[in-house]
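These are the structures, in structure tokens.
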Structure 1
Amino acid sequence: MRNRPSRPKSRERRSPSKPGCFPIGVVITIGGPPGSGTTTMARRLSKHFGLKHVYAGKIFREMAEERGMTLEEFSKLAEENHEIDLEVDRRQREAAEEGGVVLEGRLAAFVAAGELEHVKGPDLADLKIWLKAPLDVRAERIARRENIPVEEAKRRISERERSELKRYREIYGVDPTDLSIYDIVVDTSRWDEDETFEILKAAVEPVVERDRS
């Protein structure tokens, strides 16, 4: 695991005795391409450890719905309107500053690390996780989930990834395929859901225990 400076002492921990508050200040990030299992794992980890779950995909989808657009249409709009991605990042950075959170998104690690120009700051992430899986596996998962043909799922994944790669390079100068920022990279095609969760839980547990001590 990479060494990093400790998070600022000035950030107050939330008291578990107050409604809506969380007992620890740990920040975990989970990223990965569509269909790799990021949302499933982020939800399970946040529930198991009593953390909030804040994810870029939901923020992005909500913004698309507000405009009455499909995800593909909104992705194309975001290629021209960079403020859309910047707003998603700002909301995730705010969540990281509060602590007690699992941040999910392709750029969540970069946001929490304060490495993007518009969210510059100290590295707030205690653990950065990247999930991956072959395209065929990811397409099959999405096809089952959305009840669409596998080939259509592949087309949607490819279109989304093309759009995201273009936006991230133009807006941030970041290549999301460079995994050097991550502490752990897991191929979720090698294990089932429960086995993958156990692997990630084992990685997160010592981080949480250190934060509690």
Structure 2
Amino acid sequence: MKREVLLLAILVLLILGCNNNALEGPFKVTNVVDGDTLDLNNSKRVRLSGINTPETGECYYEEAKDKLTGLVLGKDVFLERDKTNIDKYGRTLRYIYSDGVLVNSVLVQEGFARVFDNYKQDTKKYEELKAMEETAKTNKLGIWSCEERKESCLYVGSKKSKTYHSPDCKWAKRIKPENLVCYKTESEVEQLTPCATCLQNK
């Protein structure tokens, strides 16, 4: 009988080891770097797989970081591996579960993150996340309301350009929400070039 139980236990372990959906953990989150990156107590830096949140200075950066902090900081989390294990920066790519909730999904669903379309072939939950993103877009949640949030900026720019504009500039209206950078002080644009159309007197 003991031998049969032992064989059954070994078989279960083998099955779990071959299952890509098997969860790793728990691990405690010791630090939140930004809206989609965190550190664990095993010294690993984890990048939430399949999604992308705003970078420093971009619309909704602070909100996304605060949301992730509230969801995971100081908590025990479980990790699920994606198709790709490590990104080009050496960070571990994972889906994160906290309190039984898939954090990646929450961030997309509530408008704190967008789906990383460039890596859809490496994202096993791509279709699921994309459906959530479409709903957030339709309802103008979070980052999808950034177009309206330009009014709170002194100037705006694109993370792909060194030129800054007034919020109502015709060129500013062409900046995609994911590239929008909000400048609230003159000092933030000292090293940038003013738009020749809307800021010609600068």
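Comparing mean count of other Cβ atoms within 10 Å over residues 139-146 across structures 1, 2, which is largest? Structure 2 comes out on top.
Which of 1, 2 yields 0.70 for FRET efficiency 1/(1 + (r/R0)^6) of positions 35 and 83 (r between Cβ atoms, R0 = 25 Å, to 0.05), as computed? Value 0.70 for FRET efficiency 1/(1 + (r/R0)^6) of positions 35 and 83 (r between Cβ atoms, R0 = 25 Å, to 0.05) corresponds to 2 out of 1, 2. 21, 9, 8 is what came out when semi-axes √(5λ) of the Cα gyration tensor in Å, for residues 75-114 alone was calculated for one structure; which of 1, 2 is it? Checking each candidate, the match is 1. Work out which structure the value -16000 belongs to, where helix-only ellipticity at 222 nm (-39500 (n - 2.57) for each DSSP H run of 4 or more, over all residues; to 500) was derived from one of 1, 2. The value was obtained from structure 1. When P(r) over Cα pairs in 5 Å bins from 0, in percent is computed for each of 1, 2, which one produces 1, 7, 15, 19, 20, 17, 12, 6, 2, 0, 0? Label of the originating structure: 1.
Comparing relative contact order in percent (Cα under 8 Å, 6 or more apart) across structures 1, 2, the highest value is found for 1. Looking across 1, 2, the calculation of distance in nm of label points 7 Å out along Cα→Cβ at positions 59 and 187 that yields 2.5 traces back to 2.
Read-outs: derived from the displayed coordinates by stated rules, not from any lab. Just so it is clear, the structure is predicted and the values come from calculations on it, not from any experiment. Cβ atoms are built from the backbone, for glycine too; each structure is taken alone.
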